[in-house]
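Before anything else, here is the set of structures, which you'll find just below.
The numbers here are math on the coordinates, done by the rules we state, and not lab data. Quantities reported herein were computed from a predicted structural model and do not represent experimental measurements. Cβ atoms are built from the backbone, for glycine too; each structure is taken alone.
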Structure I
Amino acid sequence: MSFSSDIKEELSRVVTHEECCKMAELTGFLITNCSITKEEGDFVLRMSTESAAAIRRVYNAFKSIYGIIPITNIEKEKTFKDNLYQLKIVDKDDLEKFFKHCLVNIDVNLQIVIDEKGEITGRECCKKSFLRGVFMGGGSIADPNHMYHLEVVASNMENATFINSIMNEMDLNAKTVKRKKDYVVYIKGAERISDFLAAIGSNKGILEFEQIRVIKDVKNRVNRLNNFENANLEKTIDTALMQIEDIMVIRKNRKFQKLPEPLKEIALLRLEYRDDTYTELGERLNPKLSRAGVSHRFKKIREIADELRRKE
């Protein structure tokens, strides 16, 4: 199972006592995973998902809130060879009862649109329940080992805008983008996604997400340190090679023995210890010399070598 599937499985077991929260959650699912079609001239409310847990949750919601027993079915999804769980309501009386008391409506294009009449936005508990339904219906989280990205797909702008507004009332910094015929509400960043999981009641999901995040951060930190050390090593080697070249120029021009003793001393050390840093070279001197002192001596050697080059 994917990370998203595991979270949906957990959410299907979240206990919701308040009727208003049950309705808000069902509404979130409906506006992200529900369509109205016609079969033999009659309207049919239909939804489908690869999550058996989610469809079971919706079935129980229709039964407990409206006293409606939906028809359920399982089909084999041809593309990915996974089970596709379907739920539909075909009875006219059931549909009439549902749309009379629910928080959604049908637009001219036969799309399910939000019509929450302030019942969701007015309660914090209902907002969280609504987002739980939204995620179960059309949400997904990318593998946190690779990136921090959560998104919810909605079929129309009206629903996407409402979802976005609820998320941002919780400081989740959600944004919306159009993707082909759909609208995608997305959240980026580990902190925001963790806050979203907390809001919808995914405690197990938070623990797993944070564990992956900590391991990933440690690995990144180690890699940065290794890169830093490698870069410093390369810099040390490049600098040492230039210094050795300066010393060779001085030797070629028979000026090495005429160097002041401190410069000659540091030059001989560089020839012997080619990978040493300034600090390490300074430690080898007697008396010891600071990094700045070693750097100063090599600058003097560079000046002498450059002067000899100009005369060649």
Structure II
Amino acid sequence: MNLEHNFSPKQVAQALQVSESSVKRWCDRGVIRTDRTYGGHRRIPLEHLMEFLESTNRRIVDPSAIGLSDPRQDVSRLDDSRQIARDAIEELSLQAGRPGEDPSIANASFLQSQFERALLAGDETQCRKVISSWYAIHGNMASVADDLMAPTFRVIGQLWACGRADVYQERRGCEISIRLIHELRRLILDPGNDAPLAMGGTCEGDNYQVANQLIEMIFREAGWRTISLGSGVPFSSMASAIEKYRPKIFWLSVSHVESEESFLDRFEPFSQGLPQGTMLVVGGRSLSESLRRRMQFSAHCDSMRQLSTLARSLIAH
């Protein structure tokens, strides 16, 4: 993958499978927010393309036009370049009053701090800019999840615990993150009806949505069809969905457990009743080692990066 941060109207037209003149017209009308080069040429930043896709309910048809690979053609290749999107990071540095800083030295910590501040302030536009820059650099959702969102929400949780942040700021940050994850989803090629199916959600009493949304994105990026059942779903209802759709993988995201004994009482019949051919993959911050030892499952992932590796390896066989 070699994802750029700014695209020409021709690239966007090819990605959307529309005429270049249509894209230029949308740019000139402000339907797509557009920057101009010193020479007057139109350039469309990734965050503005994401915004356009979401507002018009469009999806990327040809991801290769903007540097995205088709996971069905190459499930293992990840971009190792860290040079792309340097201009975008430098722009953020200038906005933060830190001109001249080499973004290759500490761009991760810088973008994390920008994302943290933007989430706490409820600045969705700035959050979109940071996430699009991060995604352009690293080229995969696992890094967005593990290296950007997870550390940021840990910091916000700590600020909340010591009284330096309010509950509404954390909740609003979750809502913003969910919307931006949904926007990024439109950049990923639809896996198609022949792709294997992954399904999942969170169980009753666990209403955390961000991790569940990220898991769905990890599977789609790896080439899986996905059905997210959402959050707070009773195990009996999950079992009904599995019986109907027969997914190859069912993921269970566990971010909150009120009572381990109550959780295990509900989980055990669910896991034992899974049909043959359905793998149960579990993960989440509330799955302690002692709790996992009492559970029956096919695989456990400590991170989204591990889940991505698993998803790509399974679809390759």
Structure III
Amino acid sequence: MPIRSILSGAGGYLPERLVSNDELAAQIDTSDTWIRERTGIRQRYLAAPHETACFMGTRAAREALANAGAGPDDVDAIIVGTSTPDQAFPATAVRIQAELGVTRGFGFDLSAACSGFIYGLSVADSMIRTGNAHGVLVIGSEVYSRILDWKDRATCVLFGDGAGAVFLQAGEGYGSADRGVLSTHLHAQGTLGDILYVNGSVGRRDLPGTLVMNGKEVFRHAVIRLAGAVEEALSANGLTTADIDWLVPHQANLRIIEAMGRRLGLPAERVVITVDRHANTSAASVPLALAEALADGRIKSGDLVLMEALGGGLTWGSALVRI
């Protein structure tokens, strides 16, 4: 029977500091009503100085391993989706490798903005299917609070910090009824890179970099392109929206999530939503939402879960997984 990637555990980490809309409104020209009506967000978590991408990613990874009943010796590879690494190098993944006590295998970071987790899941799945790894941690860990312009109310209210992780292990599967990653679908269009980007980098000392976004354009492309990626995943597996038990979308904006649900004909009770409490945690948002829904029992073994995300690049993609 063919090798398949089984999602055997998930975990998440949120910073200690919770920041409400009212707290932000005391510092910038905004209000709880303004933020809620446009985004659905009512709070977010912001990292303390010690809560780095490595720190948060390590804690999410430990929880994922514990939930899988696995340990450091079961890990062959670590893939971290992040736009906010602790350092230019070494990669956050190898820092996490050291923190976890993993003494073999390899690790690397992957930069695809908010799509980083979906991209990482696809790479990990390919490695497992080809026999290059048997146990892979896929982590999304972001500290966007450190790249935001806190005077720009159109962007700074949208984001939060956090980390999410899953542990994939080699198993067996063939049809859509079997457990594991059924398929992943990745896309990018570099000509749209200027509608969502960071205007600097570690290689530009004159530009430390803050996030810049054309919200209307991002919204327009998000609904169209994410719907296409979802339909692509279903078509590739001979399935329809009626077969989906749960949609776990990128948590960017409640209006985008609701528009996606309507476009796909999915009832609200089959969509996992955390954006109201976590805000947009970029590459961490999908694994954080997945970990929460698994932990509270909404998502159960045997459920068919569709994940999707879109981020700067533009990059976007989807993944279909039988839990």
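Identify the structure, out of I, II, III, from whose coordinates log10 I(q)/I(0) by the Debye sum over Cα atoms at q = 0.07, 0.10 Å⁻¹ was calculated to give -0.30, -0.61. Answer for the origin of the read-out: II. For the read-out helix-only ellipticity at 222 nm (-39500 (n - 2.57) for each DSSP H run of 4 or more, over all residues; to 500), a value of -15500 was computed from one structure; give its label from I, II, III. The structure behind it is II. Comparing mean count of other Cβ atoms within 10 Å over residues 162-169 across structures I, II, III, the highest figure is found for III.
Computing mean count of other Cβ atoms within 10 Å over residues 146-153 for each of I, II, III, which one ends up highest?
Once mean count of other Cβ atoms within 10 Å over residues 146-153 is worked out for each structure, II has the highest.
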